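Undergrad: As C-alpha cells, here come the structures.
Taken together, the values in this text are just the output of simple stated rules run on the coordinates, not laboratory data. Predicted, not measured: the structure shown is a model, and the values here were computed from it. Cβ atoms are built from the backbone, for glycine too; each structure is taken alone.
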Structure 1
Amino acid sequence: MTSLSHSVDRGQDTRLRNDNLSKRNFDRLARFINGYSGIRMPPTKVTMLEGRLRRRLRVTGHDSFDSYCHFLFDEDGIESEAIHLIDVATTNKTDFFREPNHFAYLVENVLPAMMQRDKGEVRVWSAACSTGAEPYTLAMILEDFRQSYRPGYSILATDLSTEVLSTAVRGIYPEEMMDPVPPVLARKYVLRSVRGDRQVRMHHSLRSKIGFARLNLMDDSYAIGAPVDVIFCRNVLIYFEKKVQEAVLSRLCDCLAPNGYLFIGHSESIGGFSLPVKQVANTIFQKTR
C-alpha cells in the first residue's frame with residue numbers, strides 16, 4: 001500500500017509540474033484576488049501564481065489547474081478556499097527595523113509629543129504586519145521607551161493572510177533575521193535557542209503587548225475599537241490601484257485619533273488624495289482634523 005501511495009503521489013507531482021494555468025483560469029483567479037484583497041495580479045504574475053498554487057493543489061487533491069478552478073468557480077468551492085487562495089497570492093517581504101528612519105522618528109518625535117500631551121497609553125496599529133517583524137520592532141521600541149518614561153502602550157497587528165499571522169503569533173524566527181536589531185535591544189528582547197538550532201523567540205514581555213487578528217483592508221470599515229495614535233501601513237499600498245489606495249488610506253485616517261500619525265512605505269505616496277493629514281517627514285503624516 002505504501003509503495004502504491006508513493007506512486008500515486010509521484011504521478012500527481014509529475015502532472016502538476018507539467019500543467020499550466022490557462023489564460024481563462026488565470027483571469028478568473030486574478031479577478032477574484034483583486035476583488036477580495038485589492039491586490040493586482042497582472043499577466044506578468046502568471047508564473048508566480050502557478051508555482052505557489054501547485055502546493056495548494058497537492059493539499060486539496062486536485063491534479064490540474066482546470067480541476068482546481070472548476071472546484072472554485074463552478075462548484076462554489078471558493079467560499080471555503082478563499083482564505084487559502086489569498087494566503088497563496090500575498091507577498092510577505094518583511095524585516096526587523098525595515099526603513100529605520102520611521103522608527104527613529106517615532107522615538108525622537110512622536111513619543112515625546114505624546115508625553116507632553118500626558119497620553120496615558122499609546123495605541124499603535126501595524127496594519128499589514130506580515131510575519132510579525134514590524135509589530136515586534138515597534139514593541140521593542142515602545143517597551144524600551146516605557147522603561148524610561150513610563151507611558152503604557154498596546155499594539156494591534158493585523159494581516160489578511162492567516163498563514164503569516166500564525167508565524168507572527170509564535171514569534172519564532174531564524175537567527176539571521178535579527179541582524180538589523182540593535183545589539184542593546186537584542187540582548188533584552190530576543191531569546192536565543194538553547195538547542196543550537198539557530199532560531200530565536202521574541203521575549204514574552206513583547207508578545208503579551210501585541211494582539212494579532214485577521215483584517216482585510218478592502219473591508220468597508222475597520223473594527224479595531226477606539227481610535228489609535230499611530231498607524232504603520234507600509235509597503236502594501238503599492239499592490240493596490242490608485243482608487244483603492246485612496247479608499248484604504250481614508251479608512252485608515254478614520255481610525256486615527258486627533259493628531260495621530262500615519263506611516264507609509266518609502267516607495268508609496270498619498271499625492272493627489274484628499275486626506276485629513278499633513279506631511280511631517282518623509283512618508284510620515286499627522287492627522288489634522
Structure 2
Amino acid sequence: MPSSNTQAHALPVLAVDVGNTSTNFGLFAAGAGEKDEPIGTWELTTPQRLTADEARMQATQVLRMLACDLKQGGSALPEIGAILSCVVPQLNDAWKAGLAAACKTRPSVVGPGLKTGLKMHYRDPAEIGPDRIADALAARATYGAPTVAVDFGTTMNIEVIDREGTFLGGIIAPGIMLGAQALHLAAARLPIVELREPKSVIGRSTREAMQSGLVFGEIERVDGLIDRVFDELGEKATVVLTGSLAAQMAPLLAHEAHVDQTLTLRGLHQLYARNM
C-alpha cells in the first residue's frame with residue numbers, strides 16, 4: 001500500500017470500466033496528466049458472473065500485456081494504482097478484491113465519497129452512473145465548456161456540461177445494439193443484423209430495412225436530442241462521441257463531433273489523481 005499521496009500519484013494507474021457488455025482497461029504511466037492518453041488499452045467481454053480470483057487473473061493478464069516496461073525485474077509487476085467504474089452491481093465486489101490482489105494497492109471505486117471536482121445540478125448525485133461521471137469530467141477537461149458527450153454503449157448516454165463547467169445532467173436511452181437484440185428477440189422472423197450504414201433509407205430486403213431503421217433511426221434520434229439540448233442550453237456546444245460505435249456514427253451525424261475512444265478511461269484516471 002502506498003504510504004503517502006505523493007507515492008500514490010507516482011504510481012502507474014490501471015483504470016477499469018466495467019460495462020454491461022464490455023470491460024475496458026487503460027494503463028496510465030506514473031505522473032501522467034489529466035489529458036494524457038493511456039499507454040495501452042484492452043477490452044474484454046463482461047461476464048454475467050465473476051469471482052474475485054477470476055477478476056484478479058483477468059487484471060493480471062491485462063497488466064502483463066500492457067505493462068511489460070513497468071516490470072521491476074523478472075516477471076514481477078510493480079505496485080500499481082487502480083480505479084474502478086462498475087455499472088454491474090453483482091460484479092463490483094469481485095472486481096474490488098481482484099484489483100486489490102493484482103495491483104497490490106486498494107483500488108478507488110467511483111461512487112459516493114469520491115471527489116469529482118464537478119459542480120452538479122442533479123437532484124441526487126448518488127444516482128449518477130460512474131461511467132457518466134468519468135465521461136463528463138474528461139469531456140470538460142479536454143474540450144472545455146459547454147460540452148455534450150455522447151456515449152454509444154449498451155445504453156446511449158448524453159452528458160451535458162454548461163458554459164460554467166457545471167454538470168447539468170443528461171439523457172439515457174436504449175443503445176442501438178440493445179435495439180437490434182430486442183427486434184430479434186421480440187419478432188420471430190427478424191434476424192440479428194450487422195450494424196452498418198445501409199446503401200439507402202428504403203431497404204430492399206428485411207436486413208436492409210432493419211439496418212435502415214436501426215442505424216438511420218439512431219442517427220436521427222441523436223441529432224434530434226442534441227438539437228433539443230442546444231435549445232435548452234440557449235447555445236451550441238462542442239459534441240464529443242465515445243463508445244464502440246462512435247467512429248461509425250460520427251460521419252453520419254448532422255452535427256460536427258469529435259470521436260474520443262478513451263474518454264471514459266481518461267475520466268477515471270482524472271478521478272484517481274483528484275482523490276490521491
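Undergrad: Taking FRET efficiency 1/(1 + (r/R0)^6) of positions 54 and 102 (r between Cβ atoms, R0 = 35 Å, to 0.05) as the criterion, which structure among 1, 2 has the greatest value?
TA: Biggest value here belongs to 2.
Undergrad: Let me ask something else about it. For which of the structures 1, 2 does the calculation of semi-axes √(5λ) of the Cα gyration tensor in Å return 38, 25, 15?
TA: Going through each structure in turn, the value belongs to 1.
Undergrad: To continue, here is another question. For distance in nm of label points 7 Å out along Cα→Cβ at positions 118 and 158, which of the structures 1, 2 scores highest?
TA: 1
Undergrad: Here relative contact order in percent (Cα under 8 Å, 6 or more apart) was calculated and came to 15; which of the structures 1, 2 was it taken from?
TA: Structure of origin is 1.
Undergrad: Determine which structure produced the value -13500 for helix-only ellipticity at 222 nm (-39500 (n - 2.57) for each DSSP H run of 4 or more, over all residues; to 500), calculated from the coordinates; the candidates are 1, 2.
TA: Here the read-out was taken from 1.
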